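For reference, the structures are reproduced in the following blocks.
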Structure P
């Protein structure tokens, strides 16, 4: 009862920020994302009567019961899995990311999409893509999108049990192969406020939250979907950039304020706008963290990456394209 899986992170074009049900991880709004090629989580899980307790090792660090990273994330997820599968056996999980973890690069999305896929295989649960997306959601909301390749929409849903809140593919990666995101890593440190806690605070206290949820996001989803269908880069970039700014405005107006940006973040935002004025086609988006993702087309990706590497506040620069969804692999980590 052992299986391994890999899954890529996804970058939201229309952000997910806020839950209406914390236990079921149901979002206040829908969202749209691009699954990224190369920002990968690799996870192996084994269920065995030989284990007397669950073992969790992420990037060579072991987490145990009583630690937040275990109790509030993997522990709760495994309870859902055991209830679904009717299997109480303990397990060992080993997971590695090839990109910074808990730093605003959707590491939890990749991690839980990989874990859900591996668990489904190891326990022979026989989940289809929709069911797998729902299971991944129970670990991390954005993981529901990393199950799928290419361009993905997470539907808000209306059912109280969450049965209609899942992600589905809008377009395959090959629909727009020229699209790129050049990622400027301004800090590899864990962010001080995790997205889960930040969302909860924003829903409860930000005066702009209702505008975000009821007005901004629904309009942006429709605009982004149309831009993707027509491969309209300008509209895609403008809308995604506005959506990111709106999300961070909601966060900044939260009590107490949530400020994910650092000096490098702000410097790059201004640079991207200046480059655009010079005629270079590029737009930025930022998730719950300080990292800036610069959207561009293939023809400009190398130029933008080279420019970003000149900034003193940048720790790393990575270029990604539309990528594949979660999949089982024969390569085990133990």
Structure Q
């Protein structure tokens, strides 16, 4: 039975040690980074080897937003713009911007599906505020909740149409954080009404999406000590009830410095709080063994959510002329 964890890899091919470990632990999925990517042929062989090893169509994830967060890049893949570019098109027509964003998502899906990647950790639904840390910055589609929701949904729909699952992040909102959760724990002291009206709003609009990724952020108006990832109050009362998100909820990377304690403790706390899946990205074997100790077999509601998410991967993507699509995309971007 698959376990409630997603692991990274050390390099462009599976090592003998990784093969033995993954076969024994049976993680639900894997995530790729630049260290795992060389050429389209190599990535396609790597994803095929992971599925052969696990004996199932295991989900394979990547962070492919565009801009500074793009794991598959030149010279073998085109460079995509950051999310903010979608909202800064030279037009006042929001429907034109939406179509451009959907096309961007569809092009991303084409790239990923071609090499066996079936889940993209995008769109970013965080709404940055003045004075916040630039870890989100131009990754956000705009500076207001309405723009972020409109364009975020368009990107998500483009990904789904191309046979790739989107992951809305960082739920319930990282845009107000004054620190980078990769390096330290952000503490947001905003009033609840401000959070509800701005930060949570795009996630509410996209609450029907199949997968979501938590924010390693403390919201003192809800839970004064625990970040969303390990807070039962945030997950139960905000993410599940107020926002209404019913999909598979995965943690952000457990190796980020925002979290404390051993990796088994981080994992068990996140799952106990209500996360369905623990994500560990750096491929460090000692850390992954600790995560595996804290993880549990995927069953019950979490398994149902995982099954429902995977069922939304289109067996055959919608018809798409990638050359014509790129021509339209470039014309809109540079026109």
Structure R
């Protein structure tokens, strides 16, 4: 069986074609030296106050400070796994003044569920990894389980299995829950929700026994004890929840998460891409930046544009078989 970690080590060199050649930077250095000369918009496929929006605003605040120019967050509907926002970003001028913070689903799910997209996700120019968010497996305290192995065992004993709340059909949370079912043998029935708030409310009330979702949207409910966090899908234990086991402690090599990347429209100069990358990585190195992301249940891993391209390609290859399997079931 190929684990995700082994897969990534084999495929990490495959994504360089997504990044403009270094030679393309020469003619645009002068333009990049004066960049930005005005406000920069960053599109996100989420309403204000959502977990991705909140994460983006951390980066936007630091870039505004570094540039002395306002970075404006433009919230667009998340319908169609982000297709509305992605289409707007793809059609934007390639001058560096409209960027796009894209979630994992844009690259790993959208191309598989909508084959007639009016744009190609591979046309986006990777700039930087803006955040990674591990998934948490939480249960209603009324369920009476205290560990992931207990939850898996209970699901197998329960007639008809256990209902598990996830995000929209074929969302990152849905994929993670499906992978959990496959790798653990748990007997789970997935209930799709349009957002975390409603699903979390149903788990708190005991109407749904469990939920799989990224940590940021559940951090408050976990801290207050309204739900019990059984495990986190991060590579190591999370400092904020140091007593909570990683999922890999029960299911070997189960390391997955949500992530966001900053990208630009096709044709954006390599010099501007590199400048944004340099400035954002400088911000990401600051303790206050790291601390704020940690408070939100996220972390940052500074990467070059080339490394971001490799990361996107490897993630897409890893998830493609499962996405196609799920899509086939619904057709």
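One of P, Q, R was used to compute mean count of other Cβ atoms within 10 Å over residues 128-135, and the result was 15.2. Which label is that?
Checking each candidate, the match is Q.
Using distance in nm of label points 7 Å out along Cα→Cβ at positions 72 and 280 for the comparison, can you identify which of P, Q, R gives the largest number?
P
P, Q, R: which one has relative contact order in percent (Cα under 8 Å, 6 or more apart), as calculated, at 26?
Computing relative contact order in percent (Cα under 8 Å, 6 or more apart) on every structure in P, Q, R gives 26 only for P.
Given a computed value of 31, 21, 20 for semi-axes √(5λ) of the Cα gyration tensor in Å, which structure among P, Q, R does it belong to?
Going label by label, the one that fits is P.
Quick one: log10 I(q)/I(0) by the Debye sum over Cα atoms at q = 0.14, 0.18 Å⁻¹, for residues 48-223 alone came out at -0.92, -1.43 when computed from one of P, Q, R, so which one is it?
Attributed to the structure labelled P.
Computed from the coordinates by the stated procedures, all read-outs in this text should not be read as laboratory data. No experiment lies behind these values; they were computed from the predicted model shown. Cβ atoms are built from the backbone, for glycine too; each structure is taken alone.
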